Structure 1
Amino acid sequence: MLPQQINQPLPSGFQLEGYRIDRQLSLGGFSIVYLAYDEEGVPVAIKEYLPHALSLRTAGNVTPKIPEEHVAAFRHGMKCFFEEGRALAHLNHPNVVRVLNFFRANETVYLVMQYEHGRTLQEHIKLHKGQLGENFVRNVFARLMNGLREVHTRKLLHLDIKPSNIYLRNDGTPVLLDFGAARQTMAADSAVLKPMYTPGFAAPEQFHHRDELGPWTDIYAIGASIYACLAGVTPQSSDLRLDRDTLVPAAKRWRKKYSQQLLETIDCCMLLDHSVRPQSVFVLQRKLSEKHHVIPGGTIFGAIRRHLHDLIH
């Protein structure tokens, strides 16, 4: 059956609208990402819309085959993908992946993005086995939310924030990658496609009440991503938490290792009821930007000072 087959990538050396394909970087259920070079030899990442549930490109072919019953869904998804690319192309922020170009070719759509050098936060978590310091976590996510705030200001949602979609440049600055809003929109409007979300990082409303999506949905994912930084593993999926919540609250799990203020912020972001989470990135960003450091075995005077700081701020 079509969903079980894998789309073949464009071959190395393929010329695509002034770009030369070098190799495939990643393959997902929704798209293929390539490393390519523009006419001046500058590396770029090119994302090709090619959902395997709707289309199939076999070896030696450039255009995909789309069964008649999937044509309408494929074209609708292509429109969502294209419109998202158009919106992102107008967004120029150092903490959000830069869309340089977008175009139609080979009966599908391509997004050309700035190629970044570094590694994903997921790779960084694995490397450090969950032993990440509080300053690192605060700095990465406070900066990341500068970008997310700009995204929300433009009435966009990311809907797929997770450590593997947060890229750390070689200088340590974070970049938000791979928006999932087009995939969510497609799934909502198509009986063929299942909603695409990542268990452990997707908020409950992404599973059951899609009319309740909002900035607070991305905020849940931010909280879950920070939790994963501390735990070294993915937290319990929110749909399972609705049935039987076995997630140990951050404030309990790391009580003596990180500041109470950071831990309570994580737990607040991961509340199952979206109406009681922080409702905007601005509110959450203020919390993460606070100079509230861990003081292991701190004195009573230090505790009093921190308490007074919280009351004032």
Structure 2
Amino acid sequence: MKRSKTQEGARKVLNIEAKAILELAKRIDKNFEKVINFLTKIKGRIIVTGMGKPGFIAQKISATLSSTGTPSLYLHPAEALHGDLGRVTKEDCLLVFSNSGGTEELVKLLPIVKKIGARLIAVVGNTKSVLARNADFTLDVSVKKEACSLGLAPTTSTTAMLAMGDALSVSLLGKKGFKEKDFALYHPGGTLGKRLLLKVEDIMRTGTASPCVRENTPVRDVLLKITKARAGSASVVNTAGILTGLFTDGDLRRHLSGKVNIANKKIKEVMTKTPTTIRKDKLAAEAFQILRSKKIDEIPVIDKKGKPIGLLDVQDILKAGLV
């Protein structure tokens, strides 16, 4: 099928930008490693800045750094010249994004930053620029051409900056030994954070919301207890309080098909024996995987002795926003 001009144009943009990133990969050398080694040792923060389109890239990279264990903040260069430079200390490092390396607002920052004593890393498209010459470290993100058909709008150049910024962030993450649990700590409100932090005990039903009955309890009494608790099952225990079974809606339906009225039967006669269980210190995400793999809706939560201390329903996981 013949492609339209729109399709061809879009593919051309992507190919140009992809090639530019591949060229960047060739520039990852000992200089890049020196930058990473330096950044792992600074006592302050990485203050990221840039003017215009590179400024938006700077904001994104600052956010990525912060969420991966490297304290960072974004500083608008124009605002910096009007008082916000007070945020910068000699313990900090300025990470500056610029294609030309000669943007007026950025150049004006140089003598003041040096006077403060902060170090400077330039991520520039012109390694002979004023910014590059005054930087402690320089990372080359020059590109052959912009993907814009006019060759004017920052496209390939900003893509290169974004890719290099990501390379810095992820390399720092690895150098610092940043783990999943650390990532979750900075993302407690997101689905990922919940999956890595939320435990069964945080969302399980307890007390009257988690029906628990003895083995000799009549089915009709168990049903009343389940209804009152608005639950889908009841844990069944022996005289020692140890879990021996679980009575669910499924058990009820299976026995209703018989000729015998089960209302007066003892719960131990119709329950599911030795049900799947989980401990309270397990991740809620792990509980969800068990529920899904075994195609069940409820799972009793037990302590070390095998006594039920709660109940986890698939609805509790959904309400917690895990899926």
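Derivation of every value follows stated rules applied to the coordinates shown; laboratory data play no part. Given the structure is predicted, the values throughout are model-derived calculations rather than measurements. Cβ atoms are built from the backbone, for glycine too; each structure is taken alone.
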Highest-scoring structure on distance in nm of label points 7 Å out along Cα→Cβ at positions 33 and 249 (candidates 1, 2) is 2
Origin of the value 3.3, where distance in nm of label points 7 Å out along Cα→Cβ at positions 209 and 273 was derived from one of 1, 2: 2
Among the shown structures 1, 2, from which was the value 1.25 of Rg/Rh (Cα atoms, Kirkwood Rh) calculated? 2
Compute distance in nm of label points 7 Å out along Cα→Cβ at positions 65 and 169 for each of 1, 2 and report the one that scores greatest. 1
